[in-house]
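Engineer: Following are the structures in question.
Derivation of every value follows stated rules applied to the coordinates shown; laboratory data play no part. From a predicted model like this one, the values you see are computed outputs, not experimental measurements. Cβ atoms are built from the backbone, for glycine too; each structure is taken alone.
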Structure 1
Amino acid sequence: NLTEKKFEKRIEEQLMAIKLIDLEVKSKITPPEEEEIKQLYDKIMDFINKKTKTSSLSEEDKEIETLAGLIQRKYSELVRARHILIRSSKNDSMKNQTEAKKKAEMVLKKINEGVDFAELAKEYSEDPGSRERGGDLGYFARGDMVPEFEKVAFSLQVGEVSNIVQTEFGFHIIKVEEKRAARKISYEELKNDLTDFLISKKAEKKYSDWLKELRSKANIKINL
């Protein structure tokens, strides 16, 4: 399957194709019909609702599957949270694990006493990726975090702070800042984006055909 990174690269290439053929080809591209856009929307919904078998997909359908995944994530339930991590591993000695948990308990006590969570994250968190942001992890969907962390984060209310949560990375304290409920993905919301996607696919095909025609006329081999 196409990864998100590869998919983004493919889209970049398609947009570049539009620019390259702007004068020669773009004027020949007809906008997609309403029915064509609706068919793409229905395909995307089938992927999202697990109605499409993914065992033997064409390259085109694999691309649509990736597009469906990106759209689903955008409209799924999201949580924005901060965390404070005190690192610990099952491979650590029992003494080190105990000390790490005691440190996490000390930090949690400070939080319960009213000390600012973000400031404590900057001081104590051992997650270099979020520490300087006060532990802010940004928005994440289900499946983005390890199961133990995800379960607690999605169960908390906005503003609520968790007890100590142990994962493979160590001991976490989680605070939920915002929540976004999952939304139904309507056709009207996606119509413009799907139109652009279909135009980019047509442009890619036109460019390919145009390049073949140039090669044929010039009777030379172009190595790309």
Structure 2
Amino acid sequence: MPTIVVRTPPPVEAAVSDGPFAETALDTEALVTLREALLIDACRAVQASGSDLLVTVAPIDSDADRAADRALDAVEATLDRDLETTPRIEPQVGSTPAARLGNTVTHLIEAGASSVGVVFSGAIVDRATLDQATIQLRTADVVLGPAPGGRVAYAGFTAPIDFADALASPAIRTLAERAVAADHDATTIDLIARASDPASLDGVTALIEARRLVGDRVPETLAAWIETVDEVR
């Protein structure tokens, strides 16, 4: 069965206070609820697609007692509250983001997943996008979903690549190079918006507001968050 992994930092103060959005005018509460909104919408898209959903939680740099446990608990509480069915939730394991990506993908493929799609934190995905990628993974070994600025929003695999430093900037090109080096059949899908820093959040906000104005579908939780936060409107 296809598996889709949603990668997320935990929606807790320790994770957002020094994260990529820390230099914005958003306060800690707004940053935590932003992370929750991005996570919820991504998970709902995966569940609508029918693939098996796994949420992996990034480690946080904190010396506080039980910080890792509290991070997982925060993700579980968020998903318990907002999803009809709570998915599997696991910590990301590895010394770098690329190593953690590789460990997840390799483990799931070895465990029998027919394909492994990875939705990166902040990616604005819907069922149609995920279904398109999953279908392409029936004939391609690697499917990549680019994000603006040379980033990556989605990466799907039916076979591993060399993941060492595989997210080196520009990540979309590095992953493509690794796929070709492994002699894999690889392809890309359309550009995917991704809220990964203040500038890209501004772009995502404008996109969602435009979609709403013309009556197109929007990620519901993030759209509701935008309505409540004056600093991004």
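Engineer: Quick check: 17.0 is what I get for mean count of other Cβ atoms within 10 Å over residues 168-175, calculated from one of 1, 2. Which structure matches? Show your work: numbers first, answer last.
Structural biologist: Values: 1: 21.4; 2: 17.0.
Here the read-out was taken from 2.
Engineer: Now a separate question. 1.8 is what came out when distance in nm of label points 7 Å out along Cα→Cβ at positions 48 and 144 was calculated for one structure; which of 1, 2 is it? Walk me through the numbers on the way to the answer.
Structural biologist: Numbers: 1: 1.8; 2: 2.7.
Label of the originating structure: 1.
Engineer: Comparing percent of Cα pairs over 18 Å apart, for residues 56-135 alone across structures 1, 2, which is largest? Intermediate values should be presented prior to the final figure.
Structural biologist: On the way: 1: 60; 2: 56.
When percent of Cα pairs over 18 Å apart, for residues 56-135 alone is calculated for 1, 2, structure 1 comes out on top.
Engineer: So, one more: Taking distance in nm of label points 7 Å out along Cα→Cβ at positions 16 and 88 from the coordinates of each of 1, 2, which one would give 2.9? Before the final figure, lay out each step's value.
Structural biologist: Details: 1: 5.0; 2: 2.9.
The read-out was computed on structure 2.
Engineer: Tell me which structure, out of 1, 2, gives 0.40 once FRET efficiency 1/(1 + (r/R0)^6) of positions 40 and 184 (r between Cβ atoms, R0 = 30 Å, to 0.05) is calculated.
Structural biologist: Working: 1: 0.95; 2: 0.40.
Only structure 2 yields this read-out.
Engineer: Of the structures labelled 1, 2, one was used to calculate FRET efficiency 1/(1 + (r/R0)^6) of positions 96 and 200 (r between Cβ atoms, R0 = 25 Å, to 0.05), giving 0.00. Name it. It would help to have the intermediate numbers written out before the result.
Structural biologist: Numbers: 1: 0.00; 2: 0.70.
Label of the originating structure: 1.
Engineer: OK, next. Supply the structure label, taken from 1, 2, corresponding to log10 I(q)/I(0) by the Debye sum over Cα atoms at q = 0.24, 0.32 Å⁻¹, for residues 112-159 alone with the calculated value -1.04, -1.11. Could the numbers behind the result be given before it?
Structural biologist: Details: 1: -1.04, -1.11; 2: -0.85, -1.25.
Structure 1 accounts for this read-out.
Engineer: A value of -14000 was derived for helix-only ellipticity at 222 nm (-39500 (n - 2.57) for each DSSP H run of 4 or more, over all residues; to 500); which structure in 1, 2 was it taken from?
Structural biologist: Numbers: 1: -17500; 2: -14000.
Derived from the structure labelled 2.
Engineer: Comparing 1, 2, where is relative contact order in percent (Cα under 8 Å, 6 or more apart) highest? Intermediate results must be reported in sequence, preceding the final value.
Structural biologist: Details: 1: 29; 2: 22.
When relative contact order in percent (Cα under 8 Å, 6 or more apart) is computed for each of 1, 2, structure 1 gives the biggest number.
Engineer: Here mean count of other Cβ atoms within 10 Å over residues 32-39 has been calculated and equals 13.5, so which of 1, 2 was it run on? Could the numbers behind the result be given before it?
Structural biologist: On the way: 1: 13.5; 2: 23.9.
Derived from 1, not from the others.
Engineer: If mean projected area of the Cα convex hull in nm² computes to 18.0, which of 1, 2 did it come from?
Structural biologist: Computed on structure 1.
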